[in-house]
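Undergrad: Structures are listed in the sections that come next.
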Structure 1
Amino acid sequence: MNHAGDAAVPAKGSLYSRGVAVLAAMSCVLALLAATACRNGDTAGTDRGIDAAGTIGSGEDWTGYGGDVSESRYSRLDQIDDGNVQQLGLAWSYDIDVRPNAFSAPLAIDGVLYFGVGYSVVHAMDARTGRLLWKYDPEAQEASGERMRAAWGIRGIAHDAGRIYTGTIDGRLIALDAASGEELWSVQTLEPEDGRYISGAPWVFDGKVAIGHGGADFAPVRGYVTVYDGDTGEQLWRFHTVPGNPDDGFENAAMEMAADTWTGEWWKFGGGGTVWNAMAYDPEFNRLYIGTGNGAPWNQKIRSPDGGDNLFLCSVIALDADTGEYVWHYQINPGETWDYNAAMDMHLAELDVDGRARKVLMTAPKNGFFYVIDREDGRLLSAEKFVRNVTWAERIDLATGRPVEHPEARYPGGRPAVVFPSPVGAHSVEASAYSPRTGLVYIPAIEQGRVYIDAEGDLSRWQFTPGQMINTGTGRAPPEITVPPGGNSLLAWDPVAQKAAWSVPLTGSKNGAILATAGNLVFQGNVEGELAAYAADSGRKLWSFDAGNGVMAQPISYAVDGVQYVTVLSGWRLSGPSGASHDWDYYAQKRRVLTFKLDGGASLPPADRTPLPFLDLEDLAIDDRKAALGAQIYAQRCTICHGPNLRSGGAAPDLRKAGMPLAVETLRAVLHDGVLVGNGMPRYAELGQDEIEGLHHYVRQQARMAIAQQAQTP
């Protein structure tokens, strides 16, 4: 499974030991003494909160998913700054040949760039030149089964003590030798066929590695996070985020406490609360903070029919890092019922709150409020709306820490309600960043609403449908109800004043993750195909680069041999229209690693944005009855990747332009027999011949309609 290149990374030895920070700091001092061009921005006294959050080292490496243990996605390097960023040019690029479109935040350690793409295919490259050093493929598609219907691939990897860690869609946590890519150990973190999967990054701390999972949108899943020994893969502890069946007993007092906040027979539905994205390690308090997900199913009337807070859904939980014991929690959405979660980025910092220095955790979750929480005891210090449209709640009551909800937002009696934010969230999975230099948090903010309504039928008889995404809470809305148009922006938020410092409107339905630097810069990719740089203090756009593709992934910055670099992976993976001037076609996308430096002189081939043609079978007579059945099957199983109404946003091919669905025999080979599993296309063995024929007619019908519409367009 390991594919090593001709050249291996030199052995790191003690450089990857827990003394790495000291050695990195020494190398930076030597670089300064040599009068290199790298100014590392070691700004003690001006970069507020960095040391308080536990940051160590020179800032030359990008060591974790969030940059360092502060999880701020902030680089202290300032060789590239607001005065010279216009000189930034491409240093090198590398074409990625891995599918599907999933791009992790890279790491940069001692001149080596590491990243994962697709289903956890990990690469190591020379950060100066882009030369591939090794590539590791865990061959996760073949092992994933139905899990591949739910997850698009990996978002992040981790590094510690000479090892690279990655999770896989089929539930493995794998440790690789950072020098060679050799697999050191692998453990299965999930139970067979339990519907869970891994798409998030591992978190490392004190010789341990933590991993969560997703899956509660597709199956009866009970969330948990597990911590393993980083050297051996031995499981050290596990913390469940929601209680199980009381008749089975409780794992700890926290679960017994949580059970009092649920009603009905919630355990039959799993409950949810998956730890699928954000975590943070706090070395000062020796705690691991985890952010938990939504309820399973979404609609609380099903899983907990008599209400209740449903702990620990949609919560930030502090755990003892050594034992996994519960310390405190703050629940962002009690009785969660909108697919909101607390799984978005958590930044650790020190802020002046009411004239007192406070060690805080800051987060901008889906629900549209920005939260500042005391890390010592979990007390809410402040919370305000960071987007204009937040209709599920009026405010957060600081006396109780609870939201003051608008009752109609819970769609009582099944009545439809237009609720902002939508399940996409006011802040989605694309990362925010915090600059201790400006004191601002930079958020890829989204204004989007959704109609919430009970699913049809008797909710007491509701059950999961295998392989289909939960639709409770977003049933079919009456045609007379419309949702006001939304938008999105790059938002700079003052967490002390709890108000916007500046905002830049952007096109599209969403845009990319954010990097902040000590050079008074904010970098963000966008749906129009740019990587752009803005002045961190004002929002003024200073520089952009045509990437030839949409850019959603996390940019990072690091230094090698006294030269500061910025790296980002290009590629777009929405399911559905992007809202931009054009959609990124899955087939035509050029997925790349792009690395920049001052006066970089490399270039990309000219981007060909000629849209691919819609394909037709002129001799096929469309059977409307079969097409109607196909539309139903498509909505149930295909929309999540191929997009609603067959309009893909780059996550998967636009089937109207694909050759595969032209012949029903080929479509059967893909869906029933799974001949494209290796390419990331799931198998649907349960589909019968009539259903496959229905999909064939539906796709051909929609392609023919698109061709006719094109012909009528001037």
Structure 2
Amino acid sequence: MAGGHNSRFNVCNSNMKYNCATQPPNIDNPTYLDAYRRSIETPEDFWGEVGQSLDWYKTWEKVLDNSMEPFTKWYVGGYLNACYNTIDRHILNGKGDKVALIHDSPLTNTIRHVTYNELYETTSRLAGGLRQLGVEKGDRVIIYMPLIPEAVMAVLATARLGGIHSVVFGGFAASELCTRIEHAKPKVVIAATCGVEPNKVVKYLDMLHSAIAMSTWKPVCRVIFERNNVLSVSLDCKKDVSWNTVLQLGSLAERCECVPVEANDPLYILYTSGTTDKPKGVQRPIGGHLAVLSYSMKMIYGITSNDVWWTASDLGWVVGLSYICYAPLLIGATSVMYEGKPDRTPDPGQYFRIIDQHKVSAAFSVPTAFRVIRRVDPEVKYGKKYCLDSLRTIFIAGEQCDIETKNWIERTFKVPALNNWWQTETGSAITASCVGFGHSMYPPKYTTGLPFMGYQIEVFNQDGMQTESAELGRIVIKLPLPPGNMSTLYKNDELFKQIYFQKFPGYYDTMDAGYKDQNGYVYIVARDDDVINVAGHRIATSSLEDAVLRHHDIADAAVFGVPEPTKGQVPLCLFVVKEGTKKEATKISSEIIKIIRDVIGPIASFRLAAKVEGLPRTRSGKTMRKAMADFAKNEEVTLPATIEDPTVFSDIRRALQELGYAMTAPNPILAE
């Protein structure tokens, strides 16, 4: 890696001014370089060609309109429909009998195969029924469902009508759901009666009723899918309409054809975390999003219509919407929906079983999932009995992947593990190792890859100046952003400009910290808030975690900054050991401190480490470092409803107090 390992921790103090000339990555890959240059220098020609992969009712009048930056428009005047492009056109091309969705649910002991014909039949009937209930073009529909095929059908039925869907993760409690209902003002809410967790049934219908009771906005109707194989409930006939009833309404009406939608009209609203005071609803335009997703399946992930693709996520997260629902169906591939956990449903061999049983070509997951498998089954006793010959690649994103976990994935699954970086706001990858462009399957360690088409990535220091090569700073992207990015925040153009474009005029502020090497590879090391300032030296938490995880007894770790009178901040590490480890925690702590000193150096001022039984993570796999840092500082902490296990804070309190922190911290509050 250019600049040496310690170059990741340089202080951002460059005085170099930014050069506006296009600086493409310095790599020897003519196919990639030609495409990248064209996407930057002649975007109208480049993205016009990409857009031709879709079926349009009316071709665009103008590929790019940047006259009201940052409210950039793509494919202006073009009309299309997302449902048509994901279902109808494949059936018209004679592929109706192909399997579109495989729903694998060890939690309910069921596996379903849904063909494109079946998907079309149910989705069009559901759309017809929703139309009978009054849903029209531009209406919002909130979808509150577990990871089942009916959730995809609800998404695509809304899109078929030209409506705007907003999927709410099923783990959100009533108050969070209420916030989204009040902000989006949906005409209809589509929900399931329940979701399923290990040893637990989550009663969605009860939470929906509570949310609507609290809400100042009352939807016209709630459509309820009854999971009678899990939980039998009685619907409120005055408030709830059963899924089957809506399908019958659709059958009685005229066949529901797709409604053409202008390319810059919203396809969906997806709310990001922290929405209770100022809701942040990412608004995604339809045309650019579909074009980039379709293009990315081939060029980033190397997937064709003949492949089985598995994204281990939920439709309530951007990864799930993009790569469980839209992207694989746009190209006519088969998409796997896994309703389960990496380890407890019922054992840590499930990822291996799914790959073997469904002949998965490529998988996309978060690093945390693999850390969990490695922690509970380090010798892969459960996974060894399965055949992984169909698998070509594993893609990882969502959080920094330490090198030990990446190496373990590649040794265990015997395929490349390729990192990529993107955000809810972008909808698809900003940087990646692109299989379709022939990028190396074993790129430099730690990198998230090279800039994807249309992304001019720069790194700025705290003074807004461009950093030198391999110098840590704030990642920004020169405007205009390529197609597929959010067009605004729903109902709040001013907040959109203030959050993302005010700090660095002319650039999108990713709020992530990282650097570029001299070859153009991008390295994302943390959210900028997760960079610890130790006596003026900015150190990324992920770099410390990566070093900690080199210890052979450690399965998981989190590092965050805590106050220190002299240095301002110092790093503190909480770690989880592998099952069966006999070594004393104090011995492991001293060994970790030595590793950090050897790998990073004394600059890190690393002296605080303690063993815990578990770390707080959201169900999407993100480590809650800020919550732990605030807890250590004795501040009040409100835990999101999406936390995987809030009880871990009891043991975290013990560990922090042993190190002299969280001495008077109030118990964390779980958001209702």
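Each value in this text was obtained by applying a stated rule to the coordinates, not by laboratory testing. Since the model is a prediction, treat every value here as computed from it, not as a measurement. Cβ atoms are built from the backbone, for glycine too; each structure is taken alone.
Undergrad: Rank structures 1, 2 by volume of the Cα convex hull per residue in Å³ and report only the one at the top, that is, the highest.
TA: Looking at the calculated values, the largest one is 1.
Undergrad: Of the structures labelled 1, 2, which one yields -3500 when helix-only ellipticity at 222 nm (-39500 (n - 2.57) for each DSSP H run of 4 or more, over all residues; to 500) is computed from its coordinates?
TA: The structure behind it is 1.
Undergrad: Continuing with this model, one more query. Quick check on the output: 21, 18, 9 is semi-axes √(5λ) of the Cα gyration tensor in Å, for residues 423-486 alone, derived from one of 1, 2. Which one produced it?
TA: Computing semi-axes √(5λ) of the Cα gyration tensor in Å, for residues 423-486 alone on every structure in 1, 2 gives 21, 18, 9 only for 2.
Undergrad: Ranked by distance in nm of label points 7 Å out along Cα→Cβ at positions 271 and 559, which of 1, 2 sits at the highest value?
TA: Sorting by distance in nm of label points 7 Å out along Cα→Cβ at positions 271 and 559 in descending order puts 1 first.
Undergrad: Work out the source of 22.4 here, i.e. which of 1, 2 gives that when mean count of other Cβ atoms within 10 Å over residues 431-438 is computed.
TA: 2
Undergrad: For Cα extents along the principal axes in Å, for residues 287-574 alone, the calculated result is 54, 48, 37, so let me know which of 1, 2 that is.
TA: 2
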